[in-house]
Structure 1
Amino acid sequence: MNRLRNFLFQPVDNSQLILFRIVFGFLITCEAWGAILTGWVRRAFIEPKMTFPFLDFDFLHPLPDNGMIYYFLLMGVFGVLVMLGYKYRMAAIGCAVMWSGVYFMQKTHYNNHYYLMVLLKWIFCLLPANRSHALDVRNTPELKRNYCYQWHLWIFKSTVLIIYFYSAVAKMYPDWVDAVPIQLWFSQKADYQIIGPLLVQSWFQHVVAWGGIIFDLLIGPALLWKRTRKAAFISSFVFHGFNSVVFQVGIFPFMGIAFGLFYFEPEVIRKLFFKQKVAFVAGQEVVKVHFQTVKTIAFSSFIMLMFLLPLRHHLFEGNVTWTEEGHRLSWRMMLRAKAGMVSVKIERKGETHYVNLDDYLTPKQQRAIATRPDMFWYFIQHLKQDLTAKGEDDYDGIYAISNVSLNGHPGKALYDSTVDFSKVEWNGFSENRWVTRGE
């Protein structure tokens with residue numbers, strides 16, 4: 001513990017942290033305002049008749065009318081303030097709270113980088129990332145520092161290593177090795193200019209599949225080792241640039257490139273970006289940090305939690321890519337192609353009535369409840385409430401007919417068609433037996 005504490009609270013040059021704050025502030029601003037300009041806010045929050053919050057956050061609902069547009073506008077303003085280092089702490093907390101609300105408010109558009117953004121924004125609330133090249137320093141000169149502590153950098157480095165490690169491990173299954181999901185994705189992109197004909201070549205699809213495993217497995221160690229750092233950074237630029245062009249996954253590829261900044265020596269960062277910045281010299285007097293042991297335990301606990309969360313799907317029986325139990329928060333990124341349909345029927349006095357899902361859900365939401373059991377269960381609860389409000393709760397049972405295909409394999413039922421879903425409870429810590437176990 002003493003060695004770890006001494007390492008984590010060793011003062012170091014803060015150039016990487018300052019530069020990443022500027023880049024991160026710019027990217028989260030682009031994410032917030034870009035979500036408005038691309039129509040994502042309207043599709044995710046305004047057009048749907050209902051949304052799907054995380055089950056423990058059922059109290060979160062979108063603002064009415066165009067309220068979510070103003071919500072994202074304000075979130076972008078906070079991003080600008082973070083980038084400029086103005087009212088930094090208030091802006092960082094504002095960003096973290098508002099984005100957490102967005103994340104927990106809806107699951108239809110779930111994306112791993114949304115989860116990563118939650119983590120990063122809350123981390124920034126704890127860091128002194130406004131001590132240089134920030135308007136806060138111009139207004140309050142005594143805030144200025146040319147150093148931070150090792151843990152301020154290693155909380156990012158450790159998180160990156162965990163993300164890439166689990167992303168690599170998750171890809172080590174037969175369908176990915178055989179490039180099956182990649183073939184399904186790329187077959188729809190043959191009309192891309194320049195690279196379209198290449199994407200549909202079988203040999204290239206296998207290169208992408210194996211390249212994804214090798215990149216995710218080696219990029220962390222390669223960035224840590226000085227001899228391979230430049231080559232690793234170039235590889236990261238190419239890898240994430242390719243993903244941005246082909247998959248169009250928002251700011252995540254640019255965030256992946258920006259993470260590389262933490263691995264370069266501060267002299268390199270200053271030379272390229274902060275030519276006038278004073279370097280930190282070992283032995284320079286620094287402000288004493290209180291509660292170092294407590295903070296060391298907190299840091300270690302956070303890293304341990306990040307390492308353990310992706311393993312929780314092993315607590316559930318069955319293949320997580322099929323059952324979805326333990327899929328979220330586990331860095332299982334761009335891993336499978338899953339599609340299907342579900343029909344909901346109501347048995348009433350010996351007659352069968354099928355629910356018109358268009359009355360409740362957008363097409364994307366209908367596809368989501370067909371393949372994500374927790375969302376399907378949540379929809380059933382909403383349906384039961386609606387039937388009660390209409391005075392139509394005299395049904396004998398609610399049943400599901402589903403057909404789901406994983407990675408293009410023949411479709412099978414994901415939900416047990418014999419189960420009365422009007423009586424089903426959700427189990428968050430054990431298997432839901434109405435979800436079939438095999439793909």
Structure 2
Amino acid sequence: MSLRRSVYSLLLYLIFPIVLFRLYWQGRLNPAYRQRVFERLGFVKNDSSKPILWVHAVSVGETIAAKPFIEGLINDYPNYRVLVTTTTPTGSDRVKSLFGERVAHVYFPYDLPDIIARFLKRISPQALIIVETEIWPNLYAACARRELPLLIINARLSKKSTQGYKKISGLMAETLACVDLIAVRSNQDKENFSSLGASERQLEVVGNIKFDFMLDQTLVKKGLVWKQQWGNNRKVWVAASTHQGEDEIILEIHKLLLTQFPELLLVVVPRHPERFGQVFALCETYSHTKRHSQIGHVGFKGFKGELILGDSMGEMQSWFAAADVVFIGGSLVEIGGHNPLEAIAQGKPVVSGSHMFNFSDVVPDLKKRGLLNSFEDIDELTQKLIQLFEHPEQGFLEKTQQIMQQNQGVSARLLALFSQISGLKV
């Protein structure tokens with residue numbers, strides 16, 4: 001083990017009790033964090049008689065993005081069992097809802113040498129595919145020692161993340177040297193990985209897999225039914241995947257909008273389930289609020305309120321289908337924004353705050369085409385919402401379909417690269 005990785009591992013061992021305590025602390029609001037902890041320590045079972053192809057998708061967003069690629073692995077490699085790991089309970093739930101028993105699932109192991117060794121020994125994967133950007137020195141080194149094909153797909157590095165990684169540039173260069181292929185979204189991502197020590201032969205600009213997103217027509221139809229129940233002429237906007245510090249701003253904007261659109265309906269969908277209770281209490285201070293989970297299967301027939309808390313999981317496509325305008329969360333605070341393409345795929349006008357650096361490869365083109373409007377100034381954001389409600393743009397769906405079609409096919413390219421790098425027989 002190199003000196004750099006030894007220091008990294010020592011520090012990780014020292015803070016490991018804090019890591020476990022944080023897991024326990026998160027379990028106060030979401031008990032699922034306290035469940036299956038042994039999986040995170042590498043104590044996993046491999047019940048499959050087939051060799052394993054391991055895909056790691058951190059949480060919900062990465063799992064949804066990787067769906068076409070994972071479906072391709074399932075179909076192209078029937079003699080293998082696909083294992084999908086996540087780090088969050090919501091990611092775990094999404095894996096189960098998208099794939100059921102067609103894939104195996106456990107939690108991702110902590111990056112300590114003994115835990116990684118135990119996990120790899122029990123799973124014995126034939127390849128590892130990391131979705132987006134998860135750089136783990138001990139895991140990557142262990143894969144290199146075992147000559148295990150290792151790929152990072154849909155790889156992205158923001159300017160902020162790159163500057164952070166450069167503080168440990170030696171360790172990063174050593175870690176990235178273990179990777180067989182880094183399939184990046186854009187030339188800027190390629191440049192950022194290169195600045196951390198990745199070589200030209202490792203890097204391939206492939207595009208953003210999130211353009212391969214496929215609508216679930218069942219969810220879309222559900223959202224259209226909701227819209228009908230609220231009244232087709234009633235204006236609706238959805239604040240999707242909001243974070244702490246954003247909900248207050250959204251609710252203040254909504255209060256202003258109500259002066260011009262008295263029947264306007266706002267649906268707030270927090271990013272993390274553990275915040276549902278907190279956001280509901282906040283919404284109640286503004287106006288009587290209905291929780292979607294309380295409505296259940298009854299639906300929204302007769303609902304005249306102005307606020308709904310979207311506290312169900314896996315129904316974002318339904319909320320988008322019911323919306324006239326969508327706000328993308330994580331953009332008024334420095335989170336970097338969440339995926340705008342799911343709303344755009346349904347032909348919805350999208351607005352956001354100025355912090356959309358997680359999608360720096362697609363945002364400029366979306367803005368140029370008038371499909372996304374980002375604002376630093378809250379008054380300007382409010383005025384844009386008023387404009388979109390008063391004058392809905394015609395031909396919007398055609399423009400959104402065009403950009404989606406022009407950028408699709410990334411999953412097929414990634415599957416071809418995986419076949420080439422891994423050498424596994426289809």
Structure 3
Amino acid sequence: MAISDDVLVIGGGLAGVSSALAAAQEGVRVRLISHKKSTLRNASGLIDLLGYADGELVADPFEAIPVLPEGHPYERVGIEAIRGGFSLFDEAVGASYLGAHTDRNALVPTYGGTVKPTARYPVSTAAGLASDSRSTLLVGFEGLSAFDAPLAAEHLQAADVPFDVHGVSIAFPKRFRSDATAMRFARALDRDEPAENGESHTRDVLVETVKAHLDGAERVGFPALLGEDTPEEVRGSLESALGVDVFEVPMGPPSLPGLRLEDRLYEALDEAGVRVTTGNPVAEFDTENGRITTVYTDRGGQRVPFEASEVVLATGGLVGKGIGSNRKGVYEPVFDCYVSHPEERSEWSREGAFDDHPFARFGVSVDRDMQPLDAEESAEYGNLRAAGSVLGGYDLANEKSGSGVSIATGYAAGRAAGEHA
């Protein structure tokens with residue numbers, strides 16, 4: 001017997017979650033299905049909107065968005081949907097994120113010593129904003145090669161940030177295996193485990209070690225591993241003991257801020273009554289009169305049917321394999337939606353690593369109702385919408401717009417699906 005809902009969202013990332021939450025606001029039954037774990041756990045936890053346009057840093061995304069080219073996802077959904085999507089995100093994450101007070105981008109230092117423009121940022125990073133002129137100490141840990149604090153500080157100084165910054169690498173108070181991830185460091189701080197000396201606890205030893213390097217610094221940045229389960233408590237205890245503000249520097253995968261964000265968003269799905277089914281890929285689908293009637297997932301060789309009035313495709317882009325390619329061309333693997341691309345593979349990319357590569361914009365084209373279009377610009381299916389990085393027409397890496405596009409198009413697609421269900 002088929003599992004039946006009003007709206008079926010395929011994809012468990014930021015676009016899928018945004019679509020499901022927006023559809024649920026319309027008072028309909030919503031189910032989200034996904035194959036693998038969300039890519040949020042690999043993301044920095046920063047939520048960009050539009051960081052760069054034509055290679056130039058964008059101070060206010062809402063001033064730059066109206067001049068984006070036709071076909072860009074933001075042009076498709078419009079300013080109202082972008083604001084609606086971010087309001088939905090703000091409601092879902094609550095006080096754990098900041099940035100809603102202004103349209104202007106915040107500038108957040110990263111683990112590589114760069115400064116990233118972002119529209120929303122975890123509260124744990126707030127004391128580290130690059131617009132803050134307070135002198136800064138960056139602290140890294142020996143054995144955690146992902147964050148070289150002295151090098152990051154050098155890069156920030158070279159970028160002419162408006163504050164003095166220096167970095168130091170110290171031994172973590174507790175010794176771990178050489179392959180230990182940030183998660184193991186975080187758990188030690190969560191539990192305040194006994195330090196290596198056996199006489200003190202991890203947080204106390206960490207504080208005393210950092211104090212020796214403060215040298216008048218007014219704030220201290222650590223890699224984003226200050227607690228997995230109780231980050232507010234860990235950061236607060238360090239601040240109290242050090243007498244200065246403490247912040248986290250966003251890291252690469254596995255990312256604790258990304259995991260925390262994933263937890264909050266899936267809690268929001270649960271509160272909204274969205275049913276979530278994970279672990280099995282979509283294998284096939286049925287159609288009738290130009291509409292998708294049933295989507296089947298593969299559970300160990302068994303086909304599990306899901307029926308819905310409306311379907312949202314939010315499976316990701318080239319990295320997430322929501323868009324695929326082979327010798328024959330570029331394709332969308334779930335519903336075989338049309339993906340425009342040059343026939344000659346030599347035209348997919350440019351010679352330079354940082355050139356404007358056409359492949360970065362490959363994806364599904366949609367109309368302003370978020371319906372995927374075929375080669376003749378007609379809707380592929382009467383009840384299918386698409387959202388997130390499965391869409392084409394933009395370069396999320398160069399624009400620093402990936403999260404914003406996922407939120408805005410997810411909101412628009414989910415709302416439209418909910419209204420039509």
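We did not get these values from a lab; they are worked out from the coordinates using the rules stated. Everything numeric here is computed off the predicted structure, so don't read it as measured data. Cβ atoms are built from the backbone, for glycine too; each structure is taken alone.
A few remarks follow.
- Structure from which 17 was derived, relative contact order in percent (Cα under 8 Å, 6 or more apart), options 1, 2, 3: 1
- Each of 1, 2, 3 could give helix-only ellipticity at 222 nm (-39500 (n - 2.57) for each DSSP H run of 4 or more, over all residues; to 500), but the derived value -16500 comes from 1.
- Taking distance in nm of label points 7 Å out along Cα→Cβ at positions 310 and 326 as the measure, the highest value among 1, 2, 3 is held by 3.
- Origin of the derived value 4.3 (distance in nm of label points 7 Å out along Cα→Cβ at positions 6 and 334; candidates 1, 2, 3): 1
- Structure from which 1.0 was derived, distance in nm of label points 7 Å out along Cα→Cβ at positions 118 and 142, options 1, 2, 3: 2
- Computed over structures 1, 2, 3, volume of the Cα convex hull per residue in Å³ reaches its largest value in 1.
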